[in-house]
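Read through the structures below before going on.
No lab work stands behind these numbers, since they all come straight from the coordinates. Everything quoted here is computed from the prediction, not taken from an experiment. Cβ atoms are built from the backbone, for glycine too; each structure is taken alone.
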Structure P
Amino acid sequence: MIRPIMKDVLFLSQKSEPATREDLQVGTDLRDTLAANRDRCVGMAANMIGIKKRVIIVNIGMADVVMFDPVILSKDTPYEAEEGCLSLAGTRKTTRYENIQVEFYDMKWKKQQLKLSGWPAQICQHEIDHLEGILI
């Protein structure tokens, strides 16, 4: 289901709760909502659609990957970035890492690890920040 985009900074500033198998529908809703906003968005966190759970979706080029309870295991090569957000007006500067390794549960609730570099790594870091209540 396509959900409205949350813009309430107080809600977005709260830490998200761990996801469970019962939250698989959140992944589907994120897919639908990202597809509906594809022209101006490359990733989303569940709190951006009003759900305070640790679920994100990241466009990694040819595919969108839903991640439940994502954790960054490693990161290297910091750089300065300027990012915008569908939930917030304007852009802000932040530090990101060129290469990351992230662990998460997929839509079949199987644990996965993924190495990301460049733009997909930056998107993933932005969305994981959302889960921590960090707004850039």
Structure Q
Amino acid sequence: MADSTLFDRGMATRRAVLGNGHVDGATARTTGFDQDFQTFITEGAWGSVWSRPGLTKRERSLITLALLAALGHDEEVAMHVRATANTGATPNDIKEALLHVAVYAGVPAANRAFRIAKDELAKRKEAAQ
């Protein structure tokens, strides 16, 4: 059973970070099979961790990108690079975070993440023109 306060806070944070379009799409694709998982990430990741006051959304965004890049979660790296448009993290911030990935998680992981980030930032630039 969902905690409505935690779920609502999580959904608000999730929308603020990922954008309404992404969240609406994820919600529309939810089925009975993954409903519990969607509730879990909305409450746990977005309602608890991402909604805490200790770090800004920008800081959390950069930490998340570095972790996802280090772990090789390419689709999530792309999604969170896109989300930086909503968190205040700049392309330079992304570059600095990925340089840390190179040092602490390895050059191959950072190389892959730099490629993904470049592609996503180029798409953002194209869309803005």
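Quick notes on this one:
- Each of the structures P, Q was assessed by mean projected area of the Cα convex hull in nm²; the largest value belongs to Q.
- Ranked by distance in nm of label points 7 Å out along Cα→Cβ at positions 9 and 97, structures P, Q are topped by P, which has the highest value.
- Which entry (P, Q) yields the derived value -7000 for helix-only ellipticity at 222 nm (-39500 (n - 2.57) for each DSSP H run of 4 or more, over all residues; to 500): P
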